[in-house]
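Peer 1: Please find the structures below.
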Structure P
Amino acid sequence: MTVKKIEKLLKQALLQEGKMEYALYEHELIEVLNDLKLSMKRGKDDYIFTVTENRGHVAMLLVEKSGSVYINEQARERLKVLWSVAYESNMKLFIPDFAQQLHEGELPINGVKVARI
């Protein structure tokens, strides 16, 4: 699939409230869950998330430092809360990179630290 097609699918899922596939989460993301938790701990991140695309379907996984795990639409909604006013602008910025990474066979994994003032 082309980068542009992947980008379009990610925009539908992440910006236009599109449906995500639980079966894709089970097929591709559940196997990286422990790696994400370990990466988050090593990086001292507050949360970490990833998205994937396969055969026109999208799945998402978000893990918080507390151990809470969010899948697909719940992950999207939780990230909207965590990023509040910046969700849409962040996704518009990141989606082209996510699409490129997925096209190259890599999962875009993003650890996030929350600035504390």
Structure Q
Amino acid sequence: MQDAQVVMTVRKASDSVSVIDIEGEITSFVEDALNRAHAEASEGATKAVVLNFDGLDYMNSGGIGLLVTMLIRANRQGQKLAAYGLNEHYRQIFELTRLDEAIGIYDDERQALGSL
């Protein structure tokens, strides 16, 4: 099995909002890392999780599938998801897959946090 080519760092933006900083690739090989990051981000009274894609190098359909799974998990926990840092290519993929209807897409962290 291929090693995950990603680093995910979780930080608290407030008592109710966590940010997951993503650096590297989002593919099916990062499932464990993404699940761990979301679990850490969800600790406490977290009502929203912001995904920071500024450091994203690559994402494929397997990675999109993992984001859908995360979205389902977040919805079950009563959390909102937001994202920023997506380049134009990945913004179009979010639109084509309609993920942008469920995950708010913003230009930067300030806008994402302001929407929550």
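Peer 1: Ranked by relative contact order in percent (Cα under 8 Å, 6 or more apart), which of P, Q sits at the highest value?
Peer 2: P
Peer 1: Separate question: Consider the structures P, Q: one of them gives 6.3 for mean projected area of the Cα convex hull in nm² as calculated from the coordinates. Say which.
Peer 2: Q
Peer 1: Here helix-only ellipticity at 222 nm (-39500 (n - 2.57) for each DSSP H run of 4 or more, over all residues; to 500) has been calculated and equals -11000, so which of P, Q was it run on?
Peer 2: Value -11000 for helix-only ellipticity at 222 nm (-39500 (n - 2.57) for each DSSP H run of 4 or more, over all residues; to 500) corresponds to Q out of P, Q.
Peer 1: P, Q: which one has mean projected area of the Cα convex hull in nm², for residues 18-81 alone, as calculated, at 4.1?
Peer 2: P
Peer 1: With distance in nm of label points 7 Å out along Cα→Cβ at positions 42 and 106 derived from the coordinates and found to be 1.5, which of P, Q does the value describe?
Peer 2: The read-out was computed on structure P.
Peer 1: While we're looking at this one, here's another question. From which structure (P, Q) was distance in nm of label points 7 Å out along Cα→Cβ at positions 10 and 58 calculated, if the value obtained is 0.9?
Peer 2: For distance in nm of label points 7 Å out along Cα→Cβ at positions 10 and 58, the value 0.9 is produced by structure P.
Any read-out appearing in this document is the output of simple, stated calculations on the displayed coordinates, not a laboratory observation. In this text, all values refer to a predicted model and were calculated from it rather than measured experimentally. Cβ atoms are built from the backbone, for glycine too; each structure is taken alone.
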